1. Suppose Rg/Rh (Cα atoms, Kirkwood Rh) works out to 1.07; of 1, 2, which structure was it derived from?
2. Can you say which of 1, 2 returns 18.2 when Kirkwood radius over Cα pairs in Å, for residues 97-240 alone is computed?
3. Quick check: 9.8 is what I get for mean count of other Cβ atoms within 10 Å over residues 25-32, calculated from one of 1, 2. Which structure matches?
4. So helix-only ellipticity at 222 nm (-39500 (n - 2.57) for each DSSP H run of 4 or more, over all residues; to 500), computed for just one structure, reads -9000; which one of 1, 2 is that?
5. A value of 4.5 was computed for distance in nm of label points 7 Å out along Cα→Cβ at positions 137 and 169; which of 1, 2 is the source structure?
6. Computing Rg and Dmax of the Cα atoms in Å, for residues 145-216 alone gives 17.7, 60 for which of 1, 2?
7. Comparing 1, 2, where is relative contact order in percent (Cα under 8 Å, 6 or more apart) highest?
8. Taking FRET efficiency 1/(1 + (r/R0)^6) of positions 129 and 209 (r between Cβ atoms, R0 = 25 Å, to 0.05) for each of 1, 2, which is largest?
Structure 1
Amino acid sequence: MNAIELHGLEKHYKDFDLKIDLELPQGCILGLVGENGAGKSTTIRLLLGMTRPDGGSIRVLGEERADKEEIGVVLDEPAYPECLTPRQLGRVMAGIFRSWDPAAYEGYLEKLSLPENKRFKDFSRGMKMKLSIAVALSHHPRLLVLDEPTSGLDPVVRDEVVELFADFAREEDHSVLISSHIVSDLEKLCDYVAFLHKGRLLLCEEKDALREEYGLARLSRADFEALDPGAVIGSRRSPYGISAILRRSAAPAGLALEPVSIEDLFILMVKEGEQ
């Protein structure tokens, strides 16, 4: 079963169009990569029913309508009543979620070093994100939907939060959709990676398959121009030569290829497409 199925999903605005097909297998983590304005947040809001689609279909955990009990959500702008403290917020959430776990919530507050009696309005952006993550995990969802959840966190805390998501996904029926511009987080965490650019998917593949399929070559201009154009996924020119991402299957025999990072692959694919 797929945790998420988006088929022919469309959303049209005056200056932006989104059209996307995307599937997340149950028990996996999918990272949605894209520059600001690529459509990541729009996709997530459509998925959660926060925005009405103009076409296509959405299925979440096998259902057409998302069940809030089954989905933990962290949006890029956490919005809780500013007068509430985390302790008070926990009591509010206990009245919203049937599966709310006060002990788990207290544990996450402690693990994330969040003060129980400080008001939300006095939290830093990073503290607000951590509180949102604690809430999302504390009603035992089967699916986490995360929009830039590590934004505003320092590297040490970011690593702790990524580990929380990895622990969550170790359960066979747990799945995660996470968007982020911090691609290093996604490289550590994800099973699948989807590249979204200007409202369209450039690709969606298993992370390990991407590394096996593509490699990075450092070439002179003459060697680059001698390549089969069909082998080149993207390239970057500098005074010292050309860095090119190639399909390993189409690269010349004997050409040295380095492992390619997800970030480099995305950046060079976008640049090649725009050229």
Structure 2
Amino acid sequence: MLSGYSFRNFKNKLFFALCLVCVVVAVIPLASILFEVIARGASQINVQFLTANSLQGGIGPAIQGTFIIIAFTSIVGIPIGVLSGVYLAEFGDNKYASAVRTINNVLTEVPSIVVGITAFAIIVVGITGTYSPFAGAIALSFILIPIVARTTEESLKLVPNSAREAALALGAHKWRSTFSVVVPAARSGLVTGTLLAVARIAGETAPLLFTILGNNYFFQGLNQPMDALPLRIFNNSRQPSPELQAQAWGAALILILIVLALNIGVRLASRGKLRR
């Protein structure tokens, strides 16, 4: 029979081993995807591929369009998501906040293709009458906002109440203590939530099919169709041509690198601010 200490030590090692197995099981599919994309897409990467338009065998317009749509969506969605999360965490002890929280949870679970169809019916058909980056940004905002709001709310709830009480004891108003003390204390969580949301929208295809349509040329205006990497990957992967399928693998690799670069860049920038 094992003694009490030996049994606890055995349980500790067993739990560690199970956690390690779960990590390996989770990493294997991710590693296989990365390996496949790199193996098939790396050979496509060159200056011509990155700068030429699709008629010349490149993905330049798709890269440009991806950055534009990410920027527009972030400008629209991140402030709304952060402020919604602040309201739910700091002022959300009422029936209105409960309704907002329910709506936010529903939006989080809505399939992206439903968001795309809705944006198409309301914006493309009903308001602008044309495919455009504006319609794409609005559609993707409805995917980004719930994620940012949820992570903002949870991050702010982790800030100790003593920080709030100290600010209030010094005579600060509730709103001032929230934005001067609580939000800076939760900055790391806010950055993580924002990056998670941006990574999510960067790879969305369905909403873009219904809102920006795609284009073989570089950006031509806010009221014109536009290309993006998810669209280029989707369209090329469905073609019988091996050359176009190879371009889809190269575009997939570039999309992964863009998301990785955004994550690293924002992490480094936020770390520098936290140190100061």
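1. On the way: 1: 1.03; 2: 1.07.
Answer by label: 2.
2. Details: 1: 18.2; 2: 17.4.
Here the read-out was taken from 1.
3. On the way: 1: 20.9; 2: 9.8.
Matching structure: 2.
4. Details: 1: -9000; 2: -24000.
Traced to structure 1.
5. Numbers: 1: 1.4; 2: 4.5.
Value 4.5 for distance in nm of label points 7 Å out along Cα→Cβ at positions 137 and 169 corresponds to 2 out of 1, 2.
6. Numbers: 1: 13.0, 36; 2: 17.7, 60.
Source structure for this number: 2.
7. On the way: 1: 21; 2: 26.
Structure 2 gives the largest value of relative contact order in percent (Cα under 8 Å, 6 or more apart) among 1, 2.
8. Working: 1: 0.20; 2: 0.90.
Going through 1, 2 one by one, FRET efficiency 1/(1 + (r/R0)^6) of positions 129 and 209 (r between Cβ atoms, R0 = 25 Å, to 0.05) is largest in 2.
Every number in this text was worked out from the coordinates using simple rules, so none of it is lab data. Keep in mind that this is a model prediction, so the values were computed, not measured. Cβ atoms are built from the backbone, for glycine too; each structure is taken alone.
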